[in-house]
Structure formats: structure tokens, C-alpha cells
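Each structure below is given as C-alpha cells.
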Structure 1
């Protein structure tokens, strides 16, 4: 009368795979669709946030520099990101659910990896591109001052050319910061990775 766990598993699961497989497919189809919907919504919110940052840069740059031209320059530094973000959003949306959720999520995962790597490289590259003209402007506007005077501490002394040391320093620090943020904040990509691994384990059974 007694049945072992192995016997129950064999009679109740392995011998009824035709009944269970469709249920598992349905569950993972729903999970896949939901996680991608969350991803798309997040990317849409990021596009909106970039528009807000652009306006914020326009206003803040104009106030701090007392020049609307500098406000426009500050805003222009964000506009390329808007085009990039919108293009990446469309790239995810255009991935079609053609065969099954496993293949679908694998394509989404690969596209996310490409997007993440591209964004990291662009973020790091943006730092010297934005910082260099600002430092050149600061240098020529303070041509007769020392590094210390530019920094607000005359006792530091030093050539005013030292301000350009900020380019490699800030770029390196930014790269480290972006790497940390990618590891901590990419929760959706981690969930997709986990679902794919779960399905691969089921397929191996």
C-alpha cells in the first residue's frame, strides 16, 4: 500500500507529462509576457525621465551660467540619449513571440546584453566629451588664475592647466560607478536570466 516518493513522482508526473507540459508552457508564457511588459514600461519611463532631465538642464544651465546659450548646450548633452533610448525601446518591442517563450526570452536577453554594453560604453565616453569643453571654457575664462584660485582655495597654487586632470579622473570614477549601478540596478535582466535558466533545467529533465 505504501508508495515511495519516487513511485508517486513516476506515476503522478512522469506518466502524465502530456497534461503537465501544456500547463508549464502556459505558466512560463505568462511569466515571459509579464516580465517583458515590465521591461518595456521601465524603458518608456526612462525616455520620459530623459525629457525631464533635458528641461532641467536647460533651466539650471541658463541660471548658473547666466546665459540661455549655455542652458541649450547643457540640454543638448541629453538629447542624444533620448534618441538612443527610444531606438532601444523599439528594438525590444519589435522582438516577436514566434515560436515559444524560451526562444523569445533568449532573444530579449541577448538584446538586453547588447543594450547594456552599448549604454555602458556610451556613458563612459560621454564624460570626457561633456567635460572637455566645460574645462576649456573654464581655463580660458581664468587664464590668469592658479589652479587653487579656480578651485576656490588660493593656497593650493599650481598651474591652471591642472584642471584638465579632472578628465581622466572623473572618467575612471564614472566607469566604476556605472559598473556598480549595472550590477545593483539591472533587476529585470536578472529575472529574465533566472526564468531562462529555469526553463533550461526543465528542458533537460
Structure 2
């Protein structure tokens, strides 16, 4: 039953996050049928869009290169960076999921037992515009990176606006949370590096 006509609702969330961000959050949190699975499907769909547009972009660049130089050998290949683009956008889902989990732990720590708790998936919803930048991989560099950066800044602003309204976060609270999140990821990255150095030392 959960699969019953949820695609229009998912598309509406994606549309509203650009034109009416508050409506996108309200729709997601007030719609009992929507959940983590639907965000995952949106992220996967946008990752696939990124791979397809990168493939089309490579095709257009090859055609343009052949037309301009008259040489059928060009520095571009059809599959250049296609898989990398897909993996990049796919991994972003898990990255923002970890950030949301860290945020919820961060907000839960000093609260009373009868507190309802923070809203989940805020960063995963906020960063849908950054994910939507996948459509611009049809353009030559550096345009995709420019739109990716714009999407990142816009998404960061959305996360701050929602948390400032819903959870009364100040800009200082948001800034220090981002610093804590960065330290948390640096700690996670340090674990495999630490293990690698131990193994390397033992083997040597």
C-alpha cells in the first residue's frame, strides 16, 4: 500500500524545495506515508540523472570536438566520469543521513524525557537542491561544479532556515553544529588511517 501513487508526492517535495521550501518540509513531515525510503529513492533518481546527463554531455563534447577538429579521435570518451558522478551523488545520501543522525544526537543530549525530539531527515531534505544540480552535468566544465557549489550554499541556507524556525537555532548554534559535524567526520576518517599505519608498521 505504501507504493500506492507516492511518486507525485515525492515530485511535489522536490518541486516545493525550490519554490516553497517550507511547504516541502511540511508536506514531508505531515505526510505519514513518506519516510526514509522515499528520500533514498529521490537521491538515487537524481544520481541516475547525474550519470545520464554526464553521458549526454560527453556525447555532445565528442560530437563538437569531431566537428571542430575534423579528427575522429578526441580526448573525450562516452563513459568518462559517468560512474564517478553517480557514486558521488549516491554517497551524498549516506553522508547527509549521518549528519542528521549526529544532529539528532546533538539535540537529544540535554533534553528531558518527555520531549518529543528533533525532526528527522532535515539535512537530507534540505540538500535536495544540491542533488538536483546533477542535471547540469550535461554542460562542460566548470559549469557543473559552479551549479553544484550554488546548490550546496542554497541547501545549507535551507537547513539553517528550517532549524532556526522549528528548533529556534541561532546562526551561532548552526555554525558550531557544523564545526562539531566536521570534527566528527575527521574522527571517522582518522580511524582507517590509524589502522592502516598500525598494519603497515606491523608488516614492516
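For which of the structures 1, 2 does the calculation of distance in nm of label points 7 Å out along Cα→Cβ at positions 55 and 135 return 3.3? Walk me through the numbers on the way to the answer.
Working: 1: 3.3; 2: 1.9.
Comparing all candidates, it corresponds to 1.
When mean count of other Cβ atoms within 10 Å over residues 39-46 is compared over structures 1, 2, which one is greatest? Mind dumping the intermediate values first?
Numbers: 1: 14.2; 2: 18.4.
Once mean count of other Cβ atoms within 10 Å over residues 39-46 is worked out for each structure, 2 has the highest.
Given a value of 1.3 for distance in nm of label points 7 Å out along Cα→Cβ at positions 47 and 151, point me to the structure among 1, 2 it was derived from. Write out the running numbers ahead of the final one.
Numbers: 1: 4.3; 2: 1.3.
Checking each candidate, the match is 2.
Here Cα extents along the principal axes in Å was calculated and came to 96, 32, 22; which of the structures 1, 2 was it taken from? If you can, show how the numbers build up before the last one.
Numbers: 1: 96, 32, 22; 2: 71, 58, 37.
For Cα extents along the principal axes in Å, the value 96, 32, 22 is produced by structure 1.
Kindly point out which one of 1, 2 the value -25500 was derived from, the read-out being helix-only ellipticity at 222 nm (-39500 (n - 2.57) for each DSSP H run of 4 or more, over all residues; to 500). Spell out each step's value before the answer.
Working: 1: -28000; 2: -25500.
Working through the options, I get structure 2.
All of the numbers you see were taken from the coordinates with simple rules; none came from a lab. Computed from a prediction, not measured in an experiment: that's the story for all the values here. Cβ atoms are built from the backbone, for glycine too; each structure is taken alone.
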